[in-house]
Structure I
Amino acid sequence: MNTSTAVALLLALLSTVLTNLAYLREHDAAAALPVLSMRRPLHSARILLADRSWMLGFAMETGGFLLYAAALALASLALVQSIQAGGIGVLAYFSARVARRRLSRRELSGVLVSVVGLVALAGSLAGGSGKGGNGSTAAILLWLGLTAGAALIVLAAGRSLVGVADGIAGGLFFSIGDVSTKVVTEGGARIGFLVTVILGYTVGTALLQVGYQSGAALTVAGLATLLTNALPIAAGTIVLHEPVPGGALGGLRVFAFAAVTIGAVLLARPEKSV
């Protein structure tokens, strides 16, 4: 593993810790505010911006994003995103501490699987890892368009699922921002993807705040985190043509990506009411 990859992984780790702690602060702040609505965006924005606790959480999330963008400039999208996926363990642990409860067996399993995936990822780095490929602009735009369409379908069809639809749609829009951020780091004409960076993160953040008012932090942010991690990992390989090492190291890398995604699923799945 070269120096730039090591720095990228450290930045990604710091980013995911800071971002997931920000999600918890934003959840607690949003849950105590008057009702927010996507139909009244300016009114809802004023409510959020006037709350100091929420603003602190948003500042933390912004700091996490800047660290994430720096990591993407040094390593491939799939590699950085796999580290981000492990952050849901941070979310699970601290959400349990805030609620003064123990993690369930399923949540502990999710944390364990995520950690195993990260260890496997570290082992696969023996084969090296670069920044990845570029991919065609048309393919990237198609991927982003399909993702946005899927988010709109979820919102239209899942309003009866309290907090869940907002978390899923928010994660889909966040993934648009994440993929676009990687593309922007390539420079040149692709700076134009700043438009989809802003759109993805703005709509994703708004949806999460609405979801926070009706769902638990681990459910809403967990579902969002699952999609925010899984889709960019897939996009890195399918759309951006980022290389995967061959042989045993390649198998280990694929196993690592699968493990962190499965761990996220276990942690994001809502607990059954007793």
Structure II
Amino acid sequence: MSKAKLGGQFTFPGTSLTVQRMGYGAMQLAGPGVWGPPKDPDGAIAVLREAVAAGVNHIDTADFYGPHVTNKIIRKALHPYPEGLVIVTKLGGRRPPDKSWQPAISPEDLTAGVHDNLRNLGLDALDIVNYRAMGSIHGPKEGSIAKQVTVLAGLQRKGLIRHIGLSNVTAAQVAEAQTITDIVCVQNNYNLACRHDDALIEGLARQGIPYVPFFPLGGFTPLQSSTLSDVATRLEATPMQVALAWLLHRSPNILLIPGTSSVAHLRENLAAGQLKLSPATLVELDGIDSPRAMGGH
């Protein structure tokens, strides 16, 4: 697959980092529940190598996946890293032995998290670190993130972090962070059925800042829609390919990081970068954004 077919390219603002718009998210490389090692370690390595061979050069991860599992797999599969590969990690969470997701947002937590990422990825500096505000299951919660972003800016000055992004944040939190340091990306929950961030996407686009949807296919509640299925049948594609293609068409600053532990599924996801949606089809898909259209999901 040629790199031109991965949805085109985007350069993170104020950086020399240019990535294909179709990237890869590593969360599913850990075991069930994002806990422990994968059932098929060799398969996990094969997926990463296949992604890079296909032209993917944007990999999203976190050291609290596993914990410490996905970063070690990335290192084993890809180190020494090919030139131009951008690894984006995130801080702000931890996984205690009860397998829950807990905030880890003190200066000590954030600093230790940077060193964990550096060690497990085998890097001297991290390309981009997203501060992930934990929020709630319903999405971001308002509240100052200045203390945490200031800690990351200090680690950036020490050369441990090159660039800083945000995850699970509100527009007000983005603006607050931008008074402290340059923000090169924002990663929030967004997909065909969850469009609360339309205004934020537009605002970031005006600033040349990429928006990276996590759960682009619905995450733990996969997208279900008869309209989506009908469009996919018409285009001889899968519903998930159409959902990814819709995101690429939605705004030129959207970057995708769908995850999978299967080489076949990876190839299917990447093929969405070539799927063309007509204006009429886009209007049809735009109408999905309602509980009734999503079959109650």
Structure III
Amino acid sequence: MRTDTRFWPVDKVILTYFVFTTTLILIWWSNIPDAWQHLLGHFGAAALLIYEVKRPNRTSWIFRNWYALPYVGSCYKEMAILIRAIRRTDAERFLADLDFRIWHAYPSIWLERIYSPPLTEYLQIVYTLFIPAVLLVAFLLWKKGRYAEFQYYGFLIALGFLTSYIGYLLVPARGPRFLLKHLEQMPLHGMWLFRSMQTTLDQLESAHFDCFPSGHTELTILAWWGTRLVSKQLFRVYFAYTLSIIFATVYLRYHYTVDLLAGAIVALILILASPWLFTKLQGRA
């Protein structure tokens, strides 16, 4: 395994995504700020990956197992730029109206009647721990030396993130806390850490059109499913966490409920399709 010079399934997924976004950059070249930097970044990242695969060295084992983390993160930042350059309209009003037709109210506004600082604090903590919660499963598998399961989980999570980015491009929206702000009667207040956590997330995410599908819903469900590889106890804990974060996305005004439904559907499709796809891309049973 440590001298394997074949491309792993996660490698093929990430390289395919690079081809997709490189094509977008070339088509909308004049609309994208510093397009040449993005293009060079793609070529550099792809070249590094190919080198580590085809020329095994002292860094290859760690790199190949963990490189998807920074790669997927940089793809998230880049997609925000691509969406602004490529899309001239957003789906904000459509998603809000769809929510209203389903519930005969805007869920994030309706939930004001149960707002309380302790609940807000708890749900903001849950929401903020999203990335650590997804990564914890990977770290536990790595610590146990279960590298085959670790690599499958990494493939599943990388595929989940990249799929959601394509959804953001197809259905760009920023969320009810922007569109429906004029309808709010009660501003959100926490207790101790709420404001600092929200400010930090705003700096990282508020410029992104990252609502549909809800990545928090999709990836948390995938992480919960992945905990089956670790232990039954962790599976139960993550089930409670998953329910909490899904509720938090609406309560904290980050998402429309149709975003959550889309995220859950994407997660279900990936859970069902990934074993077949992983085996297919791996090229062996």
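Please state which of the structures I, II, III yields -11000 when helix-only ellipticity at 222 nm (-39500 (n - 2.57) for each DSSP H run of 4 or more, over all residues; to 500) is computed from it.
II
Ranked on distance in nm of label points 7 Å out along Cα→Cβ at positions 50 and 250, which label among I, II, III comes first with the largest value?
Comparing I, II, III, the top value of distance in nm of label points 7 Å out along Cα→Cβ at positions 50 and 250 belongs to I.
Starting from the value 18.6: which structure in I, II, III was Kirkwood radius over Cα pairs in Å, for residues 42-153 alone calculated from?
So the calculation was done on III.
Tell me which structure, out of I, II, III, gives -0.54, -0.81, -0.87 once log10 I(q)/I(0) by the Debye sum over Cα atoms at q = 0.15, 0.19, 0.20 Å⁻¹, for residues 114-193 alone is calculated.
Source structure for this number: II.
Any idea which of I, II, III comes out highest on Cα Rg over 2.2 N^0.38 Å, for residues 186-241 alone?
III
When relative contact order in percent (Cα under 8 Å, 6 or more apart) is compared over structures I, II, III, which one is greatest?
Checked I, II, III; max of relative contact order in percent (Cα under 8 Å, 6 or more apart) sits with I.
Read-outs: derived from the displayed coordinates by stated rules, not from any lab. The model shown is predicted, which means the values in this text are computed figures rather than measured ones. Cβ atoms are built from the backbone, for glycine too; each structure is taken alone.
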